[in-house]
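Participant: Several structures are given next for inspection.
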Structure 1
Amino acid sequence: MFSTPIHRSILAAAAALLAGLAAAPAHAAWPSDAPISITVGFAAGGTTDVMVRNLAPFIAKHLGDNASFVIQNRPGASGEIAINSVMRAKPDGYSLVVVNLPGYFFVPMYRKSSYTTKDLTLVARLVSDPTIMVTRKDSKLTDLRQVVSQLKTAPSSYSAGHNGLGTNGHLAMAQLENAASVKFNSIPFNGSAQQKAALTTSTLDIAFLAASEVPDPENEATPVRLLAQFAKDKVQRIASTPTTFEMGFPVEMTAERGIAAPNGVPAAIRARLEKAIEAALKDPEYVKTARNDAPFLSFLGGAEWAKAVEQAQKSYEPIARTLPKE
């Protein structure tokens, strides 16, 4: 074969193209080529939002490869708006959402919703925060047995607050009512701050809150007394407060927060995320910033957490059947 100037020009151009391709940097792979979005279903500045914003840099640190996160807030409908937006996202590991239990699994159980728990894949649990029953420190109420005894004598004689249907406080109350065969005067509020304000003005007898929301009972705006923690095993920070099980009422209720992803995210990405989240929750520097959440950090891998959620759903079916359908 003869070499001509044209042939030589074509060969030179091809060689230059190949050399350029070889020298060009490869397109970055997950998680380096874009920020990972975490959507929060509650307003900025709330408990869930603050925790995620504090934790995200540490997840990025343990992912490595210049990973970064951006937090988006899509509040409303008990987290349903946020869940709905992420479950339809591309399953590439760049779209995550915070789910708050028990609401995440209970909402579809008692009303029509745009999702079911089958529409997301759980990645990791972050927090397990036991529910507590509190009253004003100057209240005549001193323990859970006294509350139950009075309610048996006079049903609905104590007003009790919670943050709405399907929240940990509401479900703790409903389970206790079933276990003790009593009835509270149930009052829903738009958040724990409102419950605390009602306690302060003595317009509410009892509040059902998460333990992290009362880090120092004596130094609340109005000092409070803890009547019971809804757990099998005591939280050591409030070890002087008896559990429901110790008081003879086998009722357990925790408020959990964790990360979920759209179905179809590659297993390798999910595994890497799970590992980085576990490492972040154990990172001493993060624990220092976690403040009120620190005693309740409780990692659980996605698969194990999904099994626990499935079991929990079954136990709440009787309660869901008693609620009016929306």
Structure 2
Amino acid sequence: MSKVFYIFKEGDLYVKEGTFYFKNVEISVPIPVEQVLSFELHGGCSVSSGAFSLAGKHNIPIHMFDFYVNYMGTYWPKEHYFSGDLTIKQSLIYSDIQKRLELARILVKGVENNMRAFLGHIGGNRTPFLKDIDLNVVKSIQDMMLIEARMRKDYYNRFDAMLPDGFKIDRRAIRPPSNYGNSLISFGNTLLYTSIITAARKTSVNITIPFYHEPAAGRFALSLDLSEVFKPGIVDRFIYQIVKQGILQPNQVHFNEVGGGILLNETGKKIFLEHWDKWLEHTIFHKKLKRKVSHRHLLVLEMHKYTKHIEGIEQYNPIKIPDGD
């Protein structure tokens, strides 16, 4: 089974006789191409043209991060499942404000459902966020985002009440993360974003064309849209588990103070990613499919559901997680 390969050390990623190799002054490790779902480079790793070529041939994206754990970009191989027809249909929806608003209402309501489901799962306050708000009267995407932002602020306050003292969020601060809790959420959200990008490689969806966020050069805006659905049940639930279990500690063993903020150090990142990878492979029972599927595969299924909406087959309905429907 293919998996994500995380590279932290400085070195070279190159190809020899059809096999990836990572080499530095300490090690030389072969990485069989059939085992690679994607690469995530978290250190000063150089990539040869041969490695880019082999990744492109086998539909393998390469995600790059800087020293501060900020996402820098993705090598996006030539599309294997590109659909010009679907791209046109996605563009037509983006250019139609009423269709965008319809999808935005569905998305925001789905996000609320997942926030409440997660809070209920951990014994938190799951009362409705939107009980006094009629999303049908909202006339712009910007106003919808303001409603979502207020809902998310309330959600983080409720989530904060359930977190151990050392990992309290206090308020959401991103660049740089202001404390240990913010650091974990920022890193987790970034990993979710790249995981959705990788999942898109298995579909014909054009991930650069959003319906909620605005498109921009150099970003996969549809990944930002769909990540909103998964943040509570995938990222926040994962973080809650690892801090409650004491897997990460709010101290300099796992974190460093950098540039006025708090970031995971190399030890902390390795621990986070080791457990994150296992979490994405964790399976839940999918009520509609009537079988178990991994969290990672849920990302692919969400792409397929969105495609059906674009094709006019059935209305998009965000997954309920942790319920798995």
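Any read-out appearing in this document is the output of simple, stated calculations on the displayed coordinates, not a laboratory observation. The structure presented is a predicted model; accordingly, all values stated were derived computationally and were not measured. Cβ atoms are built from the backbone, for glycine too; each structure is taken alone.
Participant: For which of the structures 1, 2 does the calculation of mean count of other Cβ atoms within 10 Å over residues 48-55 return 19.2? Could the numbers behind the result be given before it?
Facilitator: Numbers: 1: 19.2; 2: 16.6.
Checking each candidate, the match is 1.
Participant: Assuming 29, 49, 14, 6, 3, 0 is P(r) over Cα pairs in 20 Å bins from 0, in percent as calculated from a single structure, say which of 1, 2 it is. Could you put the intermediate results ahead of the total?
Facilitator: On the way: 1: 29, 49, 14, 6, 3, 0; 2: 30, 59, 11, 0.
Computing P(r) over Cα pairs in 20 Å bins from 0, in percent on every structure in 1, 2 gives 29, 49, 14, 6, 3, 0 only for 1.
Participant: Among the shown structures 1, 2, from which was the value 14.1 of mean count of other Cβ atoms within 10 Å over residues 240-247 calculated?
Facilitator: Source structure: 2.
Participant: Once distance in nm of label points 7 Å out along Cα→Cβ at positions 168 and 200 is calculated for all of 1, 2, which comes out largest?
Facilitator: Largest value of distance in nm of label points 7 Å out along Cα→Cβ at positions 168 and 200: 2.
Participant: For FRET efficiency 1/(1 + (r/R0)^6) of positions 64 and 160 (r between Cβ atoms, R0 = 35 Å, to 0.05), which of 1, 2 scores largest?
Facilitator: Looking at the calculated values, the largest one is 2.
Participant: One of 1, 2 was used to compute relative contact order in percent (Cα under 8 Å, 6 or more apart), and the answer was 16. Which one was it?
Facilitator: The value was obtained from structure 2.
Participant: Of the structures 1, 2, report the one carrying the highest value of FRET efficiency 1/(1 + (r/R0)^6) of positions 152 and 304 (r between Cβ atoms, R0 = 35 Å, to 0.05).
Facilitator: 2
Participant: When distance in nm of label points 7 Å out along Cα→Cβ at positions 136 and 296 is compared over structures 1, 2, which one is greatest?
Facilitator: Of structures 1, 2, the maximum of distance in nm of label points 7 Å out along Cα→Cβ at positions 136 and 296 occurs in 2.
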